[in-house]
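What follows is a group of structures, each given as structure tokens.
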Structure 1
Amino acid sequence: MNKELITTMTPQISIIIPNHNQASALPRTLRALASQTVKPDCYEVIVVADGCQDETVSVVKTLEATLPYHFQLIEQTGKGKAAARNRGAAEAKSPLLLFLDADQEAAPQLIGSHLAAHLAEPGQIYLGNFTLDSPPEHATSLLEVEVKRRQQKYLKGRQQPGHRFTLFDVNAANFSISRDIFQELGGFDERFQTSGDYEFGVRALQNRLRLHLVADAVSFQHGSPDLEAELALARSEGSCNVLLAQKHPEVINRLRVSHEPYTRLRRTLRKWLWSQPVLSWLTLRSLTKGLKLTESLGLAKYWSKLFELLRDYYFWLGVKDVLWTEFYWKRLLEAARERWPDFKEMEIDLATELPRLTEIIESQPLDGLWLRYGSYFLGHLKPISGTEALRPIHVREFLGDSLIMTKLGKATLENLQNQVQLATKTAGRKR
């Protein structure tokens with residue numbers, strides 16, 4: 001990156017940090033933002049203290065005089081993270097918004113990388129590359145190992161070549177968007193206490209916005225997980241799954257609320273939750289005691305299984321908080337499945353249309369593709385609800401499938417992949 005170019009860029013950006021009782025994390029976060037590769041006068045930082053009952057306000061006011069950038073502290077009654085982000089966006093003075101969680105420590109190039117991405121290709125959503133502060137192997141508790149492994153799997157997934165972004169990739173812990181587009185989309189839905197960024201992602205994808213991962217926009221996630229907080233989060237996710245399905249029924253097949261638990265024990269626990277509350281409560285107590293026992297004995301494998309059972313229980317408890325009975329859950333599924341999304345697909349013969357492949361795909365948003373190579377049927381890139389429109393790179397990755405290789409032969413397939421890659425690069429240079 002040309003540092004001289006970045007320091008003189010005209011686009012400005014507002015970093016919005018929602019905070020609820022995370023006073024201990026803020027000094028590290030704010031100081032990291034003071035050590036960026038861009039000049040401090042090209043960005044502002046807004047901390048929204050959302051119903052804080054800890055030392056957040058005093059900590060921030062003590063630090064404020066030492067911060068080299070434009071800074072603003074906003075206090076509001078506890079309305080939730082979505083409301084805090086919206087408040088920060090409403091107060092922002094810059095044309096670009098960068099949402100950052102309070103536990104994210106920005107690498108020096110974070111702001112500059114987001115700015116450079118918007119300068120190169122405006123009108124997109126740019127996802128920061130947040131990572132863990134330490135790997136699961138360095139965790140000090142079984143809970144920390146479990147949580148970090150899950151986070152690591154999620155982060156690695158969206159870094160894979162040819163990854164097709166979904167609503168679940170929109171994570172407000174580190175992402176940027178133009179203020180105009182944010183306002184056009186209506187901001188975050190404040191009914192969502194969790195998963196509000198996923199719901200925002202649904203609307204962004206419906207409006208055919210492109211998602212891009214900015215590899216250099218790195219931030220490090222700090223903090224130690226807490227069992228009570230993890231289970232409360234699972235319960236909130238259950239409630240928000242219902243709200244998401246009610247608001248966007250076309251994506252219900254992507255949501256956990258639409259899936260039957262995959263083991264008999266989990267199905268039994270969910271059934272008891274609906275129809276046998278006393279038995280369900282006794283089972284919950286047994287699971288909690290078992291979790292403590294297996295941890296004290298160092299039985300990591302059994303602890304992990306019990307923890308997943310508990311998370312599953314709390315998720316469905318959150319579903320029940322909104323729907324009350326199994327009858328209304330089934331009605332939700334039936335109503336949602338009547339509103340199947342209207343996918344746009346087409347068929348392409350790569351034997352004749354390969355030179356125009358990038359042009360065809362990028363001139364019209366396509367959810368799915370039927371691919372042929374002359375008389376050979378190569379396969380179907382299936383449309384998936386809550387997922388971005390296809391890009392040329394998705395076709396290239398699809399062609400690496402071993403089944404397609406047996407149909408075409410290795411030499412023909414490699415030639416075809418090279419041509420697709422060349423067509424993609426040529427189109428990128430033209431842009």
Structure 2
Amino acid sequence: MAERILIAGCGTLWDSPFVDAALAAGYELVLVESPSDLKGLKESPLMERFVSVGVANYWSDPNLDPAPLIAEHPEWVDVKGVVGGREITVPLAARLAQQLGKRGNHPTAAVRARHKGAMRRTFQAAGLPIPAFAVCQSKAEAEAAVARLGLPVIVKPSDNGASIGVNLITSADKVAEAFAYSRSHSLCGDVMVEQVVTGSEFSVEGFVQDGTITVLGVTSKRTSGAPHFVEVGHVFPALIPVEQEAALRSLVMRAVQAIGLNQTCFHAECWWTTNGPVLGEVAARPGGDQIPNLLRLVTGHDLYQTTISLVTGDPLPVPGRPKAKAAAIAFLVPRPGSVVTIAGMAEARELPGVQALHLAAKVGKVIRTLDSSLARGGWVVAVGETQVEAEARAKFAATQIQIETELVL
């Protein structure tokens with residue numbers, strides 16, 4: 001019988017790369033999933049390949065002890081490794097791994113990588129350059145933080161992602177509304193108020209094996225700007241001076257070490273300002289938004305296969321042959337409204353350099369204002385001989401996909 005790997009949180013297609021990587025490595029699967037996602041799981045064709053399904057509601061409390069869950073499933077002691085299938089389940093995966101005696105992040109490090117307040121306090125103690133911030137649990141605390149930090153500020157949940165619940169505030173009379181909006185998207189109830197950083201945005205991708213940090217590259221990022229700063233495009237590798245890349249790499253390595261990450265891939269977000277690099281946050285997982293795909297196309301490294309090897313102790317996968325010198329993704333941003341027609345997919349797919357595309361929009365679906373990554377209409381990934389060529393190809397292909405909407409009254 002094949003060895004098994006446990007994936008905590010994998011009930012949607014967003015997480016299928018971990019499933020694919022585990023199956024490709026010859027593992028059978030054990031899945032721990034929240035009740036709300038079980039319906040989507042049962043409708044998945046992958047369901048037939050799962051050995052067993054556990055149900056857990058540990059998503060909202062990263063400090064919850066999973067011992068009762070393990071007691072219900074003594075057979076889990078035989079799994080070879082534990083993976084957090086999405087960012088929200090990284091702390092649970094760490095606690096499961098620790099109590100099952102498997103490789104992985106220490107639970108404290110996992111919580112630091114999940115909760116922006118704990119993360120920023122760790123960076124602050126390590127003397128790393130970060131925006132001034134405050135973690136708030138009430139409107140009064142948020143108002144006091146704004147008075148201390150000064151306007152403008154960013155208000156966002158302390159434990160969410162994909163730009164969900166993020167707001168730029170330029171007026172003091174908007175603080176209460178922004179706090180309520182962000183808190184409604186916070187699982188733990190904490191809201192972060194932080195100083196606005198002006199500069200170019202980047203992410204740094206890599207992994208940690210037995211305490212050794214490896215940086216694989218730097219990605220440049222485009223966002224929609226204020227007020228929600230939703231990411232609308234990426235290019236890998238970033239077209240920046242060698243000295244700038246070295247400074248970003250060095251800063252992120254210090255941040256990963258400060259958090260205490262181990263046996264994990266990481267995705268760090270930073271700014272480059274007139275005063276040098278400023279650290280945003282570090283996640284204990286591969287990046288989202290198809291960034292691992294961009295990295296794989298250019299370097300041959302597969303971050304999902306690497307994650308499986310890190311938690312199981314298997315040899316790291318040998319990188320595949322790179323397909324291009326640069327890769328880029330452009331996201332589709334339709335006008336808000338109900339989708340009436342979609343055209344141009346076949347034509348876009350045949351354009352030079354296009355490697356993959358995905359359509360999230362469907363006829364009849366309502367596209368809302370671009371307030372988070374979930375409001376985007378899809379994406380196109382393209383490659384090129386240079387970063388400029390790859391980005392131009394992705395952007396052009398995206399313009400060929402016509403998503404017509406009509407206003408919803």
Structure 3
Amino acid sequence: MAVGICSDVGMGDPHERGLNIAVYDALRSGGYDWGNLAYHDFSISAGAQNEAYLAWIAPGPAGAFDQTFGYRVVPSRAGFPDWMRCGDGGPASQPCSGSTGANEALSHSTAARLRNLPGQFAAFSGREYTSGSNPHTVVIPAGDTDTVCGLYDNWTDQTAPVPAADKCSSETELYEWIQRSSVDHGGGGGILIRAHPQDPAYPEGRNWHPLYRPHGFSDRSIQGMEVGKLYGTGPQWEAVYQKYLANGHRLFPAYGSDAHALHHSTPNCYGNERPRVQSGATICWVDSGPAPWDRPDLIRAMRERRCYYASAYEPRLEVEVCGAAVGAPCVRMGGELAATGGDVRFRVRARNDPRSQRSDVPLPRRFDRVEIVKHDATVLASCTNCCTRNDAIGDLCEFDSATLSLPGAGGAAYVRICGGTNPCGADADS
């Protein structure tokens with residue numbers, strides 16, 4: 001947020017690309033049950049001397065009204081808005097009656113709290129952390145945050161000092177921050193997802209050490225990995241994901257939109273990246289008990305790796321892995337199983353989202369083939385006769401595998417489902 005309707009050079013003053021309240025509303029109307037706004041750390045105002053904050057409190061006209069998404073960015077000399085003291089957050093409620101002063105990170109957190117609706121929509125206010133050594137890491141705090149966790153105060157002025165509380169100079173400090181900052185606000189930690197990942201052969205993909213490799217990778221802190229983004233492109237980083245699994249990391253595959261703007265066709269504005277669930281999603285199995293599910297339930301599901309990537313809409317996937325012997329114990333998606341000799345059996349139940357099968361969608365997707373994929377990309381088992389097409393309620397696949405062998409010293413496998421009879425990835429609707 002900053003003065004003006006858009007400036008998509010974007011990394012300094014102003015850096016408004018779509019009001020946070022409007023983005024959450026667009027996510028809900030686009031079919032999503034949850035969303036994380038991952039603000040670039042170097043685009044968040046850090047301290048009262050930051051140029052974006054000074055522009056926000058300076059006198060001047062309000063930004064133009066966006067006709068499509070119905071928002072107006074209204075600066076205030078009192079500081080950044082406290083959205084919990086802003087009515088419904090709509091244009092008529094602005095400027096907000098309350099302020100977080102110069103604390104933009106906390107302001108974004110109050111927007112997430114306002115739009116969070118237990119049992120309906122989970123709103124997170126996160127980061128896209130940039131250390132200069134790695135691709136981005138998406139941060140999903142469990143609760144409010146009031147510090148930035150960034151390397152630079154301003155991308156356009158990397159010499160500007162960063163307040164000590166807002167500085168994260170390496171992944172080591174990011175790993176500490178996601179625990180400390182959220183716990184300070186009762187959140188109990190958070191989730192990290194490596195975005196558009198590099199091959200683990202790069203130095204930053206090697207195992208983390210707090211002293212000798214502070215930019216390294218650790219699945220004690222990073223729970224997920226982006227494998228795909230953008231509509232119609234499918235899992236772009238699946239091969240990299242497999243390599244991290246082969247290195248022993250326990251990660252769930254995630255979707256990331258990498259969308260940066262929410263605008264109407266305003267002159268000189270970049271893009272109109274409207275969120276749509278048909279573009280892809282990260283889907284998680286949440287246990288909430290009798291109460292409506294909420295943000296902590298989703299955080300717990302991601303921490304347990306009970307999430308999966310969908311390239312379109314919301315297909316339902318259930319996976320169990322059991323020991324080879326009759327009556328052997330089983331674990332659910334994301335679990336770890338102690339299996340003698342690495343011998344296991346898979347149980348897969350999957351139902352496609354019927355919206356994905358319609359002929360009028362740009363890229364129809366059907367369920368015709370199930371594959372069990374080992375961490376080295378070997379297909380351990382596959383079937384096509386286990387899937388039945390159903391136009392009304394969605395295609396169904398049910399597969400109980402024979403005994404499969406993973407390395408006895410530790411191995412990983414996951415389920416992949418696609419259309420057509422060829423191996424997944426060979427057909428247009430995979």
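Only the coordinates and a few stated rules stand behind these numbers; no lab work does. The model shown is predicted, which means the values in this text are computed figures rather than measured ones. Cβ atoms are built from the backbone, for glycine too; each structure is taken alone.
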Ranking 1, 2, 3 by mean count of other Cβ atoms within 10 Å over residues 122-129, the structure that comes out highest: 3
Source structure (of 1, 2, 3) for helix-only ellipticity at 222 nm (-39500 (n - 2.57) for each DSSP H run of 4 or more, over all residues; to 500), computed value -9000: 2
Looking at structures 1, 2, 3, which one was distance in nm of label points 7 Å out along Cα→Cβ at positions 218 and 370 calculated from, given that it came out as 3.8? 3
